[in-house]
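Given below, in the form of C-alpha cells, are the structures.
Coordinate-derived values only; no laboratory data. Computed from a prediction, not measured in an experiment: that's the story for all the values here. Cβ atoms are built from the backbone, for glycine too; each structure is taken alone.
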Structure P
Amino acid sequence: MRILGIDPGYALMGWGIIDMKGNHFTPVAYDSISTSKDMEPTDRLKCIYNSLMDIIAEYRPEVASIEELFFNSNVTTAIMVGEARGVAMLACSNSGVPVFEYTPLQIKQALVGYGRADKKQVQQMVKMFLNLEKVPKPDDTADALAAAICHGHSAGSIARLSKLKSAL
C-alpha cells in the first residue's frame, strides 16, 4: 500500500510518501511545501493545492493520512492552518485518494506506544521505521511521515471494521 502522509501547515506543509508491504515500511519521497508570507492568502492556498496535486499525480498514493488539528492559542494561525488542511483534503479528494485523519495523540501512540511522547521520540521512531540515516528535516516532514506510518499501523484494523460494518 502506498500512503501519503500530510502534516498540515500554512507556511510549511510536510508531506511524505511511504510504501508498506506486510509490516515493512519503505520511504519513497518526502519534503515540504513552503509558501511565502509575501504571497496573498489565496495564492498561498493555491500553491499548496497545486503542489499536492503534482505530488499525488507523480507518486499515486492509494490513501492519505493527515494529522488533525489541535487547538492553538493563536486563533489566526489556527484558522490559516485549518484552511491549508482543508485544501490538502480537497486535493486528495479531487484525486480520488481516500483521507484518514489521526490526532497527534494517535500518531504518537502508533509510533512510540505512548500518546504523550515528545517530538524527538517520534522523530527517532520515524528514522527507525524507515531505516533512514538521519531524521528528516524540517520537523513538518518528519511529522508527515509519522502520520503515514500511523495509518500503516491502523490500516488492518480499519479494513476489518469496514468489513464488519458491511456484514451488519
Structure Q
Amino acid sequence: MNFDLFLTRFGATPDTLSTLLQDVPLELARWKPDANPWSMLEIVCHMADEERRDFRPRLQSLLFDEPAGSSITPIDPPAWVIEGNYQARDLTSSLSDFQLERQQSLAWLRSLPADFKLERTAPDREISAGQVLYSWLAHDYLHIRQITRLHYDFLAFKAQAYDIGYAGTWR
C-alpha cells in the first residue's frame, strides 16, 4: 500500500465512525452482550487513547527517538477502560475526542519527510515502524467491525420475537 492511499483510508475512519454512531441511543452506546467485552462507547474511548498513548507515540519513537538498547513502553488498554471510566462518558464528546486525536495524527503523519524509513525495528522486540503504521489502520478496521457487530447483535437482541436469519449469516 502506498502512503497516500494509507492516509486516505486512515483519514476516513472518523467519518466512518460518525456514520456508525449517528443517533445511537445511550442504551445501545453502553450495551455489552456476553460475547463482546466492550461497548461502543468503550471502543471509541479506547480508540482515542490508542491515538495519544500508543500508536502515535510508538511510531514517533521508532522513527526518530528510539535510543539504542531502549525498550518499548508497555501499555495496558484493558486497564485504561477501567481507569478512564469509559462506560460513564458521553458518546458524542468521546467521538469528538477521537476525531481531534486523529486530526493530530494525520497532521503529524503528513509532516513526515518523504523519505522516512519504516524499516526501523524496536531494540527489544521484532516490531518495525512499518508494522506499527499499518497495524494502526488495521486496528481501526477491527474496531469498526466490532461496532458493526454490536449493532447487529443489538438488533438481534431487540428483535427476539423475529428471526433475522433471512438477512444472511454473520461470518
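Among P, Q, considering only percent of Cα pairs over 23 Å apart, which has the greatest calculated value? Display every interim value, and only then the final one.
Values: P: 36; Q: 47.
Evaluating percent of Cα pairs over 23 Å apart on every structure, the highest lands on Q.
P, Q: which one has distance in nm of label points 7 Å out along Cα→Cβ at positions 3 and 75, as calculated, at 3.6?
Matching structure: P.
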